[in-house]
Every structure is written in C-alpha cells, then in structure tokens.
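Okay, got some structures for you below.
None of the figures in this text is laboratory data; all of them are computed from the coordinates on show. Bear in mind that the values here come from a model prediction, so they are computed numbers and not experimental data. Cβ atoms are built from the backbone, for glycine too; each structure is taken alone.
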Structure I
Amino acid sequence: MDWRVGSAVDRGAELRGAPGWLEAAWEHPEAVAVRVGIGSIEVDRDGLLVTRAVEGAFDAERHYLLGHLDQRPWFVTTDHGEDGLVPLRTVMDALPAVMLEVAFTGVGLATWHAGSRFCPACGGATRVVRGGLARQCSTCGVEQFPRTDPAVIVAMVDPDDRLLLGRQPSWAPGRHSVFAGFVEMGESLEQAVHREMAEEVGLELTGVTYLGSQPWPFPRSLMVGFLARAGRAEPVAAVGEIEAARWFTREDLRRAMAVGEVGLPPFTSIARRMIEAWLDGVLPA
C-alpha cells in the first residue's frame with residue numbers, strides 16, 4: 001500500500017458530533033461492520049476481511065465508525081469478544097490496500113479504547129465520543145484522543161551504496177531489517193535518527209533524507225522512514241539489543257535471501273518497501 005496518497009475513507013470528522021448522526025449511519029441500509037480485537041481481526045478462509053451487515057442497536061462503547069467508503073458507512077465492532085479473530089500480523093500481507101487501511105485503523109482504535117477507560121487527569125471513568133475517535137471523562141470532562149507514538153525507521157547506506165541490516169534476538173531465525181527506534185521527548189525526528197544509529201550500531205551519519213511514513217498499530221506507532229548516509233566504518237552492535245549488524249551489497253543480499261540465510265520483514269511494512277527500493281536502485285524515490 002502507498003500511504004503517501006489520500007485515504008479512500010471519508011472519516012466525516014465535521015459530522016460526528018451532530019445529534020443522531022452516528023445512529024443514522026448505523027441504521028443506513030448498506031452499513032457494514034468488521035469485527036476487531038486487540039491486535040486481531042476477523043478474516044475468511046482466503047484471509048480477507050469479513051464484512052457483515054450491522055445488527056442490533058448502536059452502542060457507542062462497542063461500535064466505532066471508521067467513516068464512509070464508497071458512500072457506505074463502515075464500522076468496526078468489538079462484539080462477541082476475541083473468539084474467531086486472528087492476529088492481524090499473520091494476515092495483513094494478503095489484504096488489499098483499502099482493507100489494510102481499514103484493518104490498521106480498526107485494530108488501532110480497539111487497542112486504544114481497551115487501555116483508556118480512565119481519565120489521565122483525574123482518574124474518572126471515560127466514555128466513547130465522536131464515534132470512537134475520542135473519549136471523554138465523565139467526571140472532569142477532559143477529552144483524550146488516540147495516542148500515536150512516533151518512531152524513526154532508517155535505511156543506512158555507506159559510500160559504496162551498501163545497505164546496513166541487522167537483527168534483534170527476539171526475531172525469527174534469519175529475519176533481518178533496517179533499524180528503528182522511538183522518538184524521545186524533546187528531540188526532532190532527525191535527531192532521533194542520529195541518536196538511534198549511534199546507540200544501536202555506533203555509527204555517525206553524514207546526511208539524513210525523509211522518505212515517507214506508515215501507521216503501525218502494534219500497538220500504536222507511526223513509522224517515519226529516512227535514508228541515512230554513513231562513512232565506511234564497521235557497525236558495532238548494541239549488546240543485548242542488536243544481535244548482528246552487517247553491510248550488504250545488492251548481490252550479497254540477493255544471495256543470502258536465495259539460500260534462506262536472510263529473511264525480510266512483511267510485505268506490508270515500510271521496512272520491506274525501503275529494502276526493496278534499495279535493491280531496485282530507487283530508494284530515494
């Protein structure tokens with residue numbers, strides 16, 4: 001999916017607060033719903049999202065409006081718990097672009113609502129408002145909105161155009177990827193790139209270029225992609241965090257992938273797209 005283009009979903013932000021509007025959307029004859037859970041979603045035997053006609057009365061605490069898609073209201077629901085749901089990570093590569101956006105948004109909302117039932121200001125119970133895009137404290141009235149944690153993800157190349165890949169100890173055997181880390185309080189995205197690369201592989205950068213971004217609902221990240229340039233120094237992997245880090249030429253990486261020595265991240269991840277763009281010689285684009 002190309003996250004750089006406009007969304008196919010009209011979220012109707014200006015209408016959500018109108019009296020009766022959400023209930024009318026729920027009762028629309030073509031309204032559909034997708035069941036979601038914390039990091040999970042309902043799919044059919046082919047791995048595609050199951051969409052159902054809405055049923056029963058609208059319940060703001062369990063039914064969240066994604067918006068209108070092809071003039072039809074789309075909801076995600078948390079009805080019936082987690083039974084019959086599968087982890088989104090295991091099926092996301094098979095989802096068409098628009099359904100991937102629906103899945104990422106729905107799972108992200110479900111995860112946030114499950115962990116935000118009390119007010120961070122006074123501790124009072126909160127209720128869902130604006131069709132699931134916010135919660136409001138029943139005691140002090142403070143509104144809170146879904147939290148997104150920015151993280152940088154970096155494709156680092158040297159003067160010979162080799163790409164640096166590494167792996168974490170917790171990953172599946174052979175899995176390699178580019179490097180990523182969360183942005184800390186008080187630093188810019190670019191500063192986070194410099195800090196993370198120094199901490200994880202001990203390398204200083206000579207240039208940083210923005211590439212693009214992607215939502216990542218595991219549990220609530222926004223991945224911001226960069227191309228970074230470094231010298232010809234060898235990486236020094238951070239003990240306990242990075243198991244291995246090495247420079248690859250394109251021939252090196254293709255050979256390692258062919259024999260099963262290296263596996264790449266999921267196709268739907270910005271990490272995979274960055275690596276494949278480098279393999280194709282078009283990474284800055």
Structure II
Amino acid sequence: MPKISFVILTYNSEIYIEKLINSLSTFFKEDIQKNKIEIIVVDNNSEDQTVVLVKKFVNVKLIENKDNVGFSKGVNLGVSKALSEYIVIINPDTEFRRGDIFDVIEMFEKDRKLGVIGGRIINKNGNNEKSAGRFLKIFEVFLMSLGLDELLGVRNSPKTLKEVDFVSGGFMIVKKDLFEKLSGFDENLFMYIEDMEFCFRVKKEGYRVMFDPRISIFHKSHGSSNRGFAIKNIFKGLLYFQKKHGTLPSYFMVKSMLILKACLLVMTGRIINNKYLIDTYSQALKT
C-alpha cells in the first residue's frame with residue numbers, strides 16, 4: 001500500500017501535464033516502483049488531449065469526469081480513490097523541484113496535531129508566490145481591496161518553517177483521514193478560496209497549519225483559468241466564507257467593500273477605455 005498519493009486535478013492541461021508527471025516519475029522513481037507513492041489524475045472533462053497524454057503513463061491512476069465539476073469536487077474524488085495515508089494536492093501546471101517529501105510526512109507522525117503543510121511555490125520569474133497567509137476576514141479583505149494585502153503580509157511566502165493560517169491548495173499536504181473527517185474541500189466553492197476555507201476548519205478542529213519552504217514546486221502559469229474567472233470566483237468565495245464562518249454584519253461589510261472596489265474599477269475602466277476592467281469587474285458585481 002502506498003504511503004503518499006499525489007492528487008492532480010486537470011482541465012485542458014495538455015501543455016503542462018506531461019512535464020508534471022515526468023517530474024514526479026523522475027524525482028520519486030524508486031518510491032513509485034516500490035509502491036510507496038502513487039499518482040492520481042482526475043480530469044474534469046478536458047476538451048483537449050489531456051486524457052490521451054495521461055493514458056501514456058502506466059504508473060498513473062486516471063479518473064475521468066463527464067463534466068467539469070470544479071476544483072473542490074474533483075480533488076475530493078481523487079482523494080476518495082487514494083490508497084495512501086497522506087495526500088499531496090498539486091496543480092497540473094507545476095513541476096516538483098526540491099525537498100524530501102518523506103521528511104515532511106515524518107513531521108506529521110511526530111506531531112499528531114499537525115493538520116496541513118504547504119510548500120514553496122516558485123513562479124516562472126524565479127520569485128516565490130505568496131502561497132500562505134492570514135484568513136481573509138474583514139480587515140484582510142479591506143487591505144486586499146486597497147491592493148495592500150501582499151505588502152502588509154496578508155499573503156506571504158515564509159523563508160523558514162512557520163505556522164500560518166492557510167496554505168495554497170496548489171501544493172498542499174494533508175493526512176487522508178483528516179481530509180475525509182472534514183469532508184474535504186467545500187464543494188460549494190467551485191474554484192478559489194476552498195483552500196483557505198478548508199484550513200479554517202482544520203484549525204477550528206485544533207490542528208495546526210504549517211508552511212515548509214524546504215519543499216518546493218515550479219509553477220508555470222494559471223493553466224486552468226484566466227484572471228477574470230479568478231476574480232469573479234474569489235469574490236464569490238469570500239462572500240461564501242463570510243456567510244459560512246462569519247456573522248451577518250461581517251458578511252455585509254465584506255460585500256460592501258467588494259462592491260465598492262468593483263464599482264471603482266469599472267468606472268476607471270470606462271474613463272481609460274479599458275475593456276478588461278469593465279468586463280471583469282462588471283461580472284464580479286453579479287456574484
């Protein structure tokens with residue numbers, strides 16, 4: 001029985017998926033051969049050659065969905081089919097770069113109150129993505145609305161092993177039984193914010209969330225979405241998070257800030273004749 005399952009959710013990922021699987025197959029060659037590690041790909045009804053390419057790899061378990069069910073539901077399905085004790089959720093447009101994944105697992109086994117570990121994500125410019133941070137509550141959303149969230153550390157990439165509120169679902173390690181105990185990612189969140197919401201529930205149960213920069217992946221781009229899609233779903237996710245975990249006043253405060261930001265950017269787009277701003281934030285206002 002494998003110790004670790006890599007779970008990858010794909011949607012029209014043909015230009016990335018082979019490189020990720022090759023990087024895992026090379027980096028963990030012996031562990032895969034000894035059945036210590038398995039690779040699971042869940043495909044959300046891709047319209048390109050993703051499935052064809054994945055089928056070339058005999059060491060990969062492929063699950064094909066008939067519809068695009070979203071990130072949360074797709075990952076949950078992959079985890080449910082995993083045979084291991086530990087899950088590594090990793091985006092398809094990445095490559096594994098550095099670190100001993102079994103050292104990370106040892107941390108879990110030494111500390112029963114350790115719930116989730118995230119690793120360093122390096123972008124195509126060689127910079128660290130802000131893949132950890134504080135929960136996006138009222139003050140944090142206010143800073144985000146002003147574009148100050150990264151500058152003031154709401155989102156960050158710690159240089160040392162550190163406890164954080166949440167880590168990115170693009171590179172997240174969690175014990176399978178805890179993931180299933182909490183019913184995985186909230187499937188009401190199609191994509192975005194599901195990682196923060198999950199970590200919120202993890203911490204509510206008394207577990208810790210850590211960021212470990214000693215393990216890292218290379219992230220090429222946002223392979224399954226575009227910026228407009230992301231903003232719309234982030235707005236929707238923030239409101240859902242407040243509705244589920246906040247109070248009625250906090251929900252309306254966050255909603256007011258998001259509406260104000262969207263209105264200002266639509267207005268700015270009209271002044272400078274920027275179609276992207278107009279279309280993107282007009283859609284966000286409909287959430």
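Summary of computed values
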| read-out | value |
| --- | --- |
| Which entry (I, II) yields the derived value 19.6 for Kirkwood radius over Cα pairs in Å | II |
| Ranking I, II by distance in nm of label points 7 Å out along Cα→Cβ at positions 72 and 256, the structure that comes out highest | I |
| Distance in nm of label points 7 Å out along Cα→Cβ at positions 8 and 272 - structure with the largest value, from I, II | II |
| Winner on distance in nm of label points 7 Å out along Cα→Cβ at positions 184 and 200 once structures I, II are ranked, highest first | II |
| Parent structure of the calculated result -12500, given that helix-only ellipticity at 222 nm (-39500 (n - 2.57) for each DSSP H run of 4 or more, over all residues; to 500) is the read-out and I, II the choices | II |
| Structures I, II, by FRET efficiency 1/(1 + (r/R0)^6) of positions 32 and 144 (r between Cβ atoms, R0 = 35 Å, to 0.05): label with the highest value | I |
| Structure with the greatest value (metric relative contact order in percent (Cα under 8 Å, 6 or more apart), set I, II) | II |
